[in-house]
Structure 1
Amino acid sequence: MRTACAVLLVAFLGLATIVATSPPDYLYDEEAYANYVPLLHQHGLAGEFLVSLTGAAGPLYAFVHFALEPVTDLLPIRMRLVNVAFLVVVAGILAAWLKRRSCSDYLAASASILVVPMTWVLAGLALTEMPAMVFATLSLYMQLRGIEALEKGRPPLGWFVAGGIVFGVAIWGRQSYLVLVAVPVLLALLDRKMRIPALVFFGIAVAFAVPLVIAWGGFVPPTDEADEGLSPVHGLISLGYAGICFFLLAPRLRWLGQKSSIVVAAVAVVVIASVNASLGIVVGYPLQSFVDRFLPASAMSAYGILYGSLLLVCGIAFFVWMVRTTWQRRDDLKQVTINIGLLCVVLSPALIGNFYSSRYTAMALPYLILAAQPWRQWGWMTSMTAVVGCGLGFLSLQGYFQTS
């Protein structure tokens, strides 16, 4: 574990350094979201503010950076460093829960948030996911405390009221978190004592979401071009990324299975790759600028098909395994909350019709860390995947900065 901890410490220092020395101009979607603050100055908390938003996310980002404006002056580097600080807050909340569960590795486990490559982009750019994730993580902590209270014979309602309010704030940051209202409903089906807390939590979440829906006439600002239609392919891609990240967090040789399982998996890859090559269901080009240096143009198409096929295999396998292990542990309401919450967020890109970003999958980060915790075994493989995950995250974020 010491080696992995050293890797994670170096990774965090690397993240802070690369952000502190990043380009001084807004990049990609940063400008559209930074514009939220001047719009808040202009309109105040009126309905005009909500309908004037220039991005797909809700108004939480504006409130956060309005409050921090005396510190950041809305300068891009300082705003990015705010997200680095929020990443520390998320890790701290996760560490608090893991310590409460008597996990001796609570600091290393929470710091493994950096092993998920997409974390680096979320925390390294001045985007909207990190503020919302802080409140989503805090809500998850409160829900778990409520279930813990129920198991000890104490009333859980207070925890779910507080968790619902905090969750509502998260919805105002990223509306896709709204899918998590399904989790308490499922808990109520598993344990009738959860019916009132689940109903109250659901009601609070809806109360927060309704003003946005009324103002926008939907779940995104009317000026945005996001398509709210269904896209099962995006859900499959997201499952694939989640499966890969789960393996990076909890690498174990037994995941590879016995020889018979390996043969079945190999056949599945061949079959899915053949279907994918014919239909082009999922095609991806990760680290394209780097791969271009080594592969001829004629081989790039095969590279995209192969990568897409591997995502499909990983996604399907991860979904089946997660459903199976959750069913086996259905008497553990805390683990059900974590696992089902993970699947809900990971599958939420299926509700976005015209675009997918791995950032959407990364919004499941707190659930992913806690879901992987029971399966993590510290050793040489954990250290190796920590290096791989942090390295990919570094390259990804550096790619954003270098192409600016």
Structure 2
Amino acid sequence: MITIPTLSELYDAVKTDLETKFGDSIPAFGKNFLRVLSAVQAAKLKVYYLAIGHLQKNIFVDTAEPEATGGTLERFGRIKLGRNPFAATQGQYQIEITGTVGSVIEVGTTFKSNDDSTHPEKLFILDSEFELAASPTSIVVRALEAGLDSEMAIGEGMTATIPIAGVDGAAEVLAVEVAPLDAETLEDYREKALVAFRTEPNGGAASDYRLWAQDAQGVERVYPYAKSGYTAEINLYIEATLVDSVDGKGTPTPAIIDAVEEVVEFDPDTTKPLNERGRRPLGVFQINYLPVTIKEIDISIPGYVNGTAEIESLITAALTEVVSSIRPFVAGADILADKNDILDTNRVIAAILEAVPGSVFGAVVLEVDGSPLSTYTFTFGDIPYLNTVTFP
């Protein structure tokens, strides 16, 4: 990787070359045309260096920039993943309405979420005309805004934006027909492309399940294991992205679990012949699609000397980074050199000292799901989540 010099460094280099060529120093005052020439040439060289640097970044997927800024990231993804980043999806909700039988709700009728709902003042539209055959009854409306910013919970209310003849404008969410999902971030997309480049398909090996699951939106990673004591049966633990998870910690929604099952069983690429889209290996009789289990981590750092709010914030951020990097190891899907599935008090202490060198404190207490431990290995579907860091 080249280092792009500063404009000042380029100017000095050009000026030095000219002075060497002519065997004399360029004066700072008076007739200093050569200094102006040096500045002009330095500016040109800077543009060349920036162009070379941009090109250099975009020949590797790990440093490629998005296409919106002239990069190649999505091109790498289309080549290896066969898709662009997932767009945000619009939620669809079954809502209960009451009114006079025979009344008609026109297509395009909109409802607005109530002020006391999770996301107030969001609009939802009816996509097809509906005639009341009974009362109460239900209709399905679609969020006009994609993503989780318009998510509604069961029991929350919305109201029609205009009066509807023979129909009460107040409605209540009965069920989530299509769960909304946020757009896939470019960094998540990049990480999945890296995994795809580093992982070779093996006809049903552990790595294949990880590759296949990347075709489902909202998935961070999966962890496939042979089920202990059973023949030809697999437990596939599914971790959701934090933003799309049930709890903000990685637990997948039922919709995400269903989506993983669909892409593991059947390739979503409809351009392939039907007989080439099956994925599950012939010898696997059962795949159990399971959510990961969140293990809450609580860390106590007693007797910290000369602690301040800023220091505590630095230490908490460092510990959050360490804990969030720990994941179960899957033989055949993960690289042994990258194995990172153990959390112990020594790692906690090392992270504290790296964040704030010279820290003085007492014996660190590490708790996993409320149980004090000196070390814990995360296996199968166990995922750590840093719950609290305290400085008693």
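The table that follows gives values for the structure above.
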| read-out | value |
| --- | --- |
| Answer label among 1, 2 for the case where helix-only ellipticity at 222 nm (-39500 (n - 2.57) for each DSSP H run of 4 or more, over all residues; to 500), calculated from the coordinates, equals -9000 | 2 |
| With Rg and Dmax of the Cα atoms in Å derived as 21.0, 65, matching label from 1, 2 | 1 |
| Which of 1, 2 yields 12 [relative contact order in percent (Cα under 8 Å, 6 or more apart), calculated] | 2 |
| Structure with the greatest value (metric distance in nm of label points 7 Å out along Cα→Cβ at positions 136 and 384, set 1, 2) | 2 |
| Top of 1, 2 by distance in nm of label points 7 Å out along Cα→Cβ at positions 80 and 352, largest first | 2 |
| FRET efficiency 1/(1 + (r/R0)^6) of positions 24 and 216 (r between Cβ atoms, R0 = 30 Å, to 0.05) derived as 0.35 - corresponding label from 1, 2 | 1 |
| Source structure (of 1, 2) for FRET efficiency 1/(1 + (r/R0)^6) of positions 336 and 360 (r between Cβ atoms, R0 = 30 Å, to 0.05), computed value 0.25 | 2 |
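Values in this text are rule-based calculations from the coordinates and carry no lab data. In this text the structure is predicted, and so the values were computed from the model without any measurement. Cβ atoms are built from the backbone, for glycine too; each structure is taken alone.
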